[in-house]
Structure I
Amino acid sequence: MTAVRIRIDLAYDGTDFHGWATQPGLRTVQGELQAALTTAFRLSEPLRVTCAGRTDTGVHARGQVVHVDVDDAVVATGTGRSAQPPLDALVRRLNGMLPADVRVHRASEAAPGFDARFSALWRRYAYRIADAPAAYDPLRRHHVLHWPRPLDLSLMNVAAVDLIGLHDFAGFCKAREGATTIRTIQTLVWERDETGVAVARVVADAFCHGMVRALVGCLLAIGEGRKEIGWAREVLGHPIRTSAVHAASPRGLTLEEVGYPADAELEARAEQTRAKREAIDE
C-alpha cells in the first residue's frame, strides 16, 4: 500500500474548545477531527493530524489547514456508498460526524512535499474589538471583544510599526522549553470595518504561544491612553514575558488564512523552515 497525504481545510468556533491540541479528558478541535477521521476510515488505531497553527483555548479559525497521512487503500473506505469522488465523499461524511462548531470545507490530495505546518509561508490572524456602543452586537459576542473605552487606532498603528520585522518576541510570548521566540511580523495594522468594529490584521511567518493576544493587549493599553506609544518597543526589548502586558481575551481572535508557496516550492519551503527552526533553537 502507498501512503497518501490529504490536505484538509476547516473552520471552527473555539468558544467551547480547550484549544486545538489534544489534551486528556478535555474537548479539543484536534481530538474531534481525529476521532471523526478514524471513524470515517474504519480504523482501529486513531489517526494523527498536523495543523498549520495550534490555536489556544477559545480562539477561532476560518482558515485552519491540516494534513493527515493515510494508506491509499484506506481512502476509498471513507466514501461509504457515495458515488462522489472519494475525498468529496469524505468531506460529507466528516461533516456528518463532527459537532456543529467544526466544519470541513474541503479535502484534497496534497501536492508532493506539502506539510501543513512547515510549508507555510505565513499565517494571518484577525482580532476584532467593539469599542463603541453602536458597534456592540450580542450575536457576535463570542467572536468580537466588547471594550468599554474608545480606542485611538492611529496611536495603535504608530506603535505597531516598531513590532514589524524580524525580532525576538520573548516579551510577548509564554516560554516553552526548547522553543524559539524569534519571529517575523509582516503586517500589523488596525482598521475599522463597515460596522465600526476595530479589526487588527496580523501576518507573520509563525507565532509563538500567546503572542497575538499579548500584542493586542499591549496595543490596547496604548490605544486607550494608559501607555505611551513607545511602550510597545520597550516590551519588545524584554528578555522574558512581562506581567505588565495583559493578554487580550481569546474571543476576539480568529485564524483567518494560511499562505503556501506554489506546489513546486512546497518541499523546499518545508526543509528551509525546519532548518531555520533547528538553527535558532540550538
Structure II
Amino acid sequence: MNRPVNKIQREITPLSQGDCLLVFDRQKSKFDFPIHFHPEFELNFIQHAINAERVVGDHKSMITDAELVLVGPNLYHGWNDGKCKSEKIHEITIQFHRDLIHENLLARNMMKPIRELLNNASHGILFSEETTQQITPQLQQLSKKNGLDTFIGLISILHVLSVSENQRLLCSGDMNTTDFENSNQIKKAFEYIAQNYQEKIRINDVAQYLNVTETTLSRLIKKRTGKSFVDFLNDYRIGFASRWLTETNQTISEIAVRCGFYNISNFNRIFRKNKGCTPSQYRENFSGIKRVS
C-alpha cells in the first residue's frame, strides 16, 4: 500500500527530550486522526471498536472488539471508523522515546526478549486476544502512576508482551520506514525548533543556524513532512498546547504565549485548523487521562 507523503502526517508528539513516556486513556466516539508516523514507539490498546479499520504500513484489516498493537518508529499507522458503529470506544495509547531504554541495557541477556520485541515493532505487532486480556489491567493502571512507577510499569508491560505467544507481524519486511531525522540538517532544524518554539521563530533564523538558504530549508521540510515550514512549526507548538490544555489549569492565553503564539486570535485560528475545534472545546471535550512522565 503506497501512500503519497502529503497524505500521511508526521505527528508531533508532546514528548520533550526530558520526558520518558506519554499515556492517553480516553473514551471517544470515532477515530478522527489520519494515517501518521512519528519517531517514537507506540503501544495502542483499542476496545469496543469492532469492525473499525487498522492500517499499519502496507497492512490493512478490520479489528475485533479488543486489540493491542505495538508500532515501531516512523512506521505509518492509524485507525479509522471503517464499519464500526460504536460510540463508546476505549483507547489507551502509550508513546515512548526509542532511546528510552539504552542499547547497552538492551544488550544484556535478561533483556533479550524486550530487545527482540522492539526490533520486531518495525513491522507492527498484533498481540493475541489472550495476551490483550491479560495485560489490560496493567495498561489501565499505567495512566494512574507517577514518576518512576510509570517507567517500571512500562518495562513490566513490555516484558509480558515480549514473552507472549501468538504475536503477529503486520506489515512486510521491505516497508519503507525512512527516518524523519536521518540527516544532520533535519536533525539540527528540529533541535532548533525544540529549543526555541516558545520564542518568535522566522524561517531565516533556522536557515542561518543550518547555514543554508531559506529555499533549501523550505524544500527539506516539505520533502520530509509535506508541509510548509510555518505549518510544521505550528504543528509542533499545537502539540504542546493540546498537552497543556488537558494537563493544566492555565488560561488559554497563557498557554498560547507559552507555546509561542503571541496573538490569541491567531492561536485560536491555527488550533481550530489543526484540531478541528477551538482550544476551549478541546479542553471541554477531552474525556480521559493524559499523563506525561
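FYI, it's all coordinate maths here, none of it is from the lab. Here the structure is a predicted model, which means the values were calculated and not measured. Cβ atoms are built from the backbone, for glycine too; each structure is taken alone.
Structural remarks
- Which of I, II yields 21.9 [mean count of other Cβ atoms within 10 Å over residues 42-49, calculated]: II
- With mean projected area of the Cα convex hull in nm² derived as 15.3, matching label from I, II: II
- Label whose coordinates, when helix-only ellipticity at 222 nm (-39500 (n - 2.57) for each DSSP H run of 4 or more, over all residues; to 500) is calculated, return -12500 (choices I, II): II
- Computing FRET efficiency 1/(1 + (r/R0)^6) of positions 74 and 226 (r between Cβ atoms, R0 = 30 Å, to 0.05) across structures I, II gives 0.00 for structure I.
- Entry that produces 0.98 once Rg/Rh (Cα atoms, Kirkwood Rh), for residues 18-97 alone is calculated, selected from I, II: I
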